[in-house]
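Listed next: structures, encoded as structure tokens.
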Structure 1
Amino acid sequence: MGTHERGGIPEVAPDASGGTPGGRATLGPGAPVLAFDVGGTDIKSALFDGDGTAVGLRRTPTPPAGDDSPQRLIDRLAQLAAQLREQHPQIVPQAVGLVVPGIVDAERGTGVFSSNLGWRDAPIRDLAAARFDLPVAFDHDVRTASWAEHVLGGARAYTDAVVLIIGTGIAGALLLDGRPYTAGGYAGEVGHSPIGDWPCPCGARGCLEAIASAGAISRRYTEQAGVVVDGAREVIARAAAGDEIAAGVWEEALDALALSIAQLTAVLAPQAVVIGGGLSRAGGALFDELRRRLAGRLSFHRIPALVPAELSGDAGILGSALRAREEIA
């Protein structure tokens, strides 16, 4: 995928095939929709046609945080939408899906808080609906990605599941009785569940992601060994090769993840824990070890299946499109 400039916005060109995100899944037949997956650094945008195929999928930079950042975000999305409509005039969207990070109250259509994007109690859905003059489905990015995994991916066989995205941080979402559990946007903060007494940048102590995220694994190894590594996968490889510092960092991360999943199991009894994000690509080094440690921690509990996510980085944009279709169903 190459980059180019159009309308003053740096973009990532769509796949040459013009097909679905990563070629892994389609939505199936339904209404054409616009979908946006907003992250702290970039925005994914696409049109989905009546067959459920993503057209014009691209990444563009997210506007920086600052004064009036919600309105500036909507302005950027409108610009992206205009480009997509111009390039694909045969697709007439009937709704918009918009998902963002932070704490999100989907029922009120409000971005309650986002440190990266710089807003509090921002009426994102109303701003978007006024700008697009279309129904807008607004939700949390990871919660929406988990919904896509439930409908199309690794969680589709389960009605009760926890979805964990382990990358720079750890994000989570809960699916109970086949529906997302939100608690006004505050549910699913697994990465900031306290399991120890170390400091976390969020201001709390003992947060899971401060020791077990991919970002934490590489950072902690560099702090202890004085060697800069190319991500958590290199730390895992060094551990397998006999590096004692790497082994210690990896062991602590696995123990923390196993403890957190054991706590979730005792309280929620999910049928499955679906794990995505960069760390999930560690394969058996992650999944086999977590299964072994869970079996050692739990007794009478129903031990959940540990399942890799299937939609990878496409889950958010697919979930956004699914939500947009549901808005007009």
Structure 2
Amino acid sequence: MQTILGANGQIAEELARELKLNYTSQIRLVSRNPKRVNDTDVLFAANLLDREKADEAVKGSDIAYLTLGLPMDSEMWEEQFPVIMRNVIDACKKYGTKLVFFDNTYMYPQNDTVLNEESRFAPIGRKGVVRKDIAEMLLREMEAGGIEAVICRAPEFYGPAKTQSITNTFIFDAIKENKTLKVPLSDRKLRSLIWTPDASRATALIGNTPDAYGQTWHLPIDENRMSYKAFITLASEVYGRKLEYHVIPKFILKIGAVFSKRLSELQELLPRYAFDNIFDVSKFRKRFPEFRITTFREGIEQIKTEQEITG
């Protein structure tokens, strides 16, 4: 049995499809209101803040994937993420279950430093501190030999369906709504973006590779990194029309944060948009050379096709 904890998001849905396609039909989906992705999925309703429910959710699992996401709310993150991580770690230790933690880059420096698996943690805001704390909680358990686990870390998403990110919101949602596209801070800095189905496929691969455990892995991206200017130019080619955009300066975003909780919560992530963001995936490429990474053109073409189908 392989179990996905936090099973309603885009990463979890793609992960469930990949596991069924290539690894196992014994998949348990856990969330407060789980929904089947595959017809053979086993559903388990649980709030992972409840220690007993987390224990039940993990019981009988060979591998558990923690892919849980919370709304962009610093106070909620501080209250809930450490409790959830503790409950999941303890349950995995109790049952000898391997843990695959799907992580993000909030704890990394937000400058032009090349980021690899050994990069120091230097969070700027409250959510970054939370991500640092829960990653370090798991790393301590791994180093102590108390749990067999692995960390899969992804940069900013772009992708189909329910993918949530600044790029999807400012670029692809705007295209669908025939609005002017928005770019935060600079259109000239290089971006590291991961196609969400690739992130899920790579997570499944790592989770089912025994010698990948005990480590942190950067998940694969198209390494032909683009600035937003180049990315939007490519999107214009794919969509067959010139896509207009404007760059939102820092002071406008700060003013907006006064009136919008969402913009306020995004403030700690914005410094990275003023620098080239270089997310190094050479470790993954070397270990898994046959993994096929979706190119930016292919990803944009898939989003366009989906938008045409869904209207």
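Every number in this text was worked out from the coordinates using simple rules, so none of it is lab data. Given the structure is predicted, the values throughout are model-derived calculations rather than measurements. Cβ atoms are built from the backbone, for glycine too; each structure is taken alone.
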Here FRET efficiency 1/(1 + (r/R0)^6) of positions 147 and 235 (r between Cβ atoms, R0 = 30 Å, to 0.05) has been calculated and equals 0.10, so which of 1, 2 was it run on?
2
Identity of the structure behind 0.95 (criterion: FRET efficiency 1/(1 + (r/R0)^6) of positions 187 and 259 (r between Cβ atoms, R0 = 30 Å, to 0.05), calculated), options 1, 2
1
Quick check for you: by FRET efficiency 1/(1 + (r/R0)^6) of positions 123 and 243 (r between Cβ atoms, R0 = 30 Å, to 0.05), which of 1, 2 is greatest?
2
